[in-house]
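Given below, in the form of structure tokens, are the structures.
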Structure I
Amino acid sequence: MTHKPAQSQPYPGATDQMTPRPRDEMADYTGSGLLAGRRALITGGDSGIGRAVAVAFAKQGADVAIAYLSEDADAERTAELVRAEGRRCLLMRGDLADEQHCNDVVARTIAEFDRIDVLVPHAATQRPVTDFARLDTEQLTRTFQVNVFSVFWLVRAALPHMPKGGSIVITGSINGLRGNKTLIDYAASKSAAMNLTLSLAQHLMDREIRVNCVAPGPVWTPLIPATLGTDAVEGFGEQAPMGRAAEPDEIAPSYVFFASNRLSSYYTGEVLAPTGGEIQAG
């Protein structure tokens with residue numbers, strides 16, 4: 001177990017400023033052609049879980065388009081890792097809180113790749129509050145624009161370009177399952193995204209497009225030191241039953257599982273929760 005020391009950095013965070021560096025490059029992962037010839041769009045794919053998913057997909061044979069906010073160095077590193085696997089990588093910078101940008105991300109992906117076989121709306125934002133009365137409308141609106149509205153916009157724009165056998169993998173959170181006293185708007189937004197998974201799974205059944213969700217527990221990514229504050233980062237994740245936060249490399253295989261028809265053809269409307277042993281009722 002690696003103890004996370006107190007630290008902070010400006011939002012949205014950068015991998016090379018973290019101590020310790022997260023394990024997010026899938027260095028020990030070997031692909032087996034599960035996504036050969038597939039084309040994927042991953043938002044928030046520049047670092048953390050998104051980077052690990054992008055590299056895992058590439059190692060499984062997929063071309064990858066990545067949308068990210070402004071973390072250019074992280075995005076370029078992820079693209080380098082994808083291309084090292086002999087796969088194409090498209091990088092798209094911009095704010096997914098903007099509906100037109102979401103439409104543009106899909107349009108650019110289609111222009112480059114012709115179709116989208118796997119859509120991973122992963123980008124998210126969070127900011128803790130210690131007093132509910134201080135959670136203003138501006139923060140609430142932005143949280144839902146990034147974490148929920150962008151999922152709606154991306155799925156709506158992508159669906160005309162997704163063939164039968166396509167897969168949508170939405171990112172939820174342990175906080176969407178059991179709430180969080182300081183990440184109130186974030187937890188609510190993740191609960192909404194997870195419920196959207198269930199509704200879309202039913203709605204798209206006839207089109208043979210599967211919709212599932214990965215809802216991780218604490219994961220060591222740049223978003224943590226960039227949003228939680230120095231004191232909260234100290235010992236991050238040690239409250240989990242396993243006594244530590246996950247590494248992004250440990251979460252990415254869940255996305256491969258849902259993306260691959262060979263592995264999960266009978267799965268839709270499911271929530272997979274890699275939480276380090278935290279048991280959820282229901």
Structure II
Amino acid sequence: MTADQDGSGTAAGGEPELSDSLKTFGAVLKALREAGGLTQEELADRVRYSAAYVAKIEQGKRFPPEALPGRAEETLGLVAGKVLAAAAKSLRRKAGLASWFLQWAGIEEEAITLYAYECRGIPGLLQPEGYIRAVFDRRLPPLSEQQFEQQVAARLERQELLAARPNTSFSFLVEQAVLERQLGGPQVTSALVDNLLAHGRRRNVEILVMPLKQHDHSGIDGQMYLAETSSNSWFGYVEGHDSSTLMADPKVVSAMLQRYGKMRSQALSHEATVGLLKQIQGAL
């Protein structure tokens with residue numbers, strides 16, 4: 001799906017597309033793990049990923065990280081490592097839109113630093129349920145009732161990252177215009193502001209608003225996401241209409257980091273952001 005807005009990269013039913021290649025990779029990993037006499041939790045501990053992440057890879061719901069075959073080889077043996085490496089190369093050759101999103105979702109789940117700049121809507125990790133429903137209610141082509149509820153549930157589940165990863169540093173830059181739009185109406189916007197204020201009090205979460213009038217603005221190229229992995233590698237991610245791109249080229253990601261850093265200095269301070277949010281809420 002789009003990381004935060006229109007659901008590209010998910011199947012019609014709201015769950016991430018389960019391509020045959022991803023499901024096959026997951027089945028191979030599971031078979032190798034079971035042959036080694038390990039539980040998911042035991043394998044996760046040895047390959048240094050979370051048990052939930054390993055479970056999703058085995059289910060074909062997450063794109064396997066590049067380091068997985070090498071780490072698995074240390075635990076499951078040389079042959080297992082070679083099998084997984086070959087399967088992973090095949091996945092990358094066949095990767096489509098959904099696979100790109102699944103790979104980013106995996107990076108996001110394991111990130112030690114996550115940055116997000118949005119100029120189109122509120123980042124998905126910060127959307128209260130009313131706002132989520134307003135987003136998917138306006139989805140075109142329209143969703144069935146079952147698809148709609150599955151999309152809402154999937155996004156709410158994804159938001160558990162903020163509480164589940166207290167040692168991950170989250171930073172969100174949001175345009176004031178997105179708040180002033182009042183998507184879903186005043187009541188939804190009031191609940192949204194409450195949610196932003198609540199998350200902004202978390203020790204690991206920074207929420208800054210870019211003022212409506214800002215003559216010095218480095219975000220002219222639009223929305224972007226950045227994540228730092230446990231190996232201190234950085235990745236960038238952007239999305240458009242039914243398309244998405246993951247950036248791993250250090251030069252490209254470095255430029256994105258420079259833009260994000262500049263925008264943090266151009267946005268309102270934490271105190272000013274809180275003041276603006278309360279002002280917006282008071283005017284509803």
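One of I, II was used to compute helix-only ellipticity at 222 nm (-39500 (n - 2.57) for each DSSP H run of 4 or more, over all residues; to 500), and the answer was -16000. Which one was it?
II
Work out the source of 0.90 here, i.e. which of I, II gives that when FRET efficiency 1/(1 + (r/R0)^6) of positions 147 and 251 (r between Cβ atoms, R0 = 25 Å, to 0.05) is computed.
Only one of I, II returns 0.90 for FRET efficiency 1/(1 + (r/R0)^6) of positions 147 and 251 (r between Cβ atoms, R0 = 25 Å, to 0.05), namely I.
Can you spot which of I, II the value 0.50 was calculated from, given it is FRET efficiency 1/(1 + (r/R0)^6) of positions 51 and 259 (r between Cβ atoms, R0 = 35 Å, to 0.05)?
II
One of I, II was used to compute Rg and Dmax of the Cα atoms in Å, and the answer was 17.4, 51. Which one was it?
Only structure I yields this read-out.
Quick one: distance in nm of label points 7 Å out along Cα→Cβ at positions 27 and 219 came out at 2.0 when computed from one of I, II, so which one is it?
Considering all the candidates, the number was obtained from I.
Suppose semi-axes √(5λ) of the Cα gyration tensor in Å, for residues 123-234 alone works out to 29, 14, 12; of I, II, which structure was it derived from?
Working through the options, I get structure I.
Can you say which of I, II returns 0.85 when FRET efficiency 1/(1 + (r/R0)^6) of positions 75 and 155 (r between Cβ atoms, R0 = 30 Å, to 0.05) is computed?
Answer for the origin of the read-out: I.
Values quoted throughout were computed directly from the atomic coordinates according to the rules given, and no laboratory measurement underlies them. Remember, it's a predicted structure, so these values are computed and weren't measured experimentally. Cβ atoms are built from the backbone, for glycine too; each structure is taken alone.
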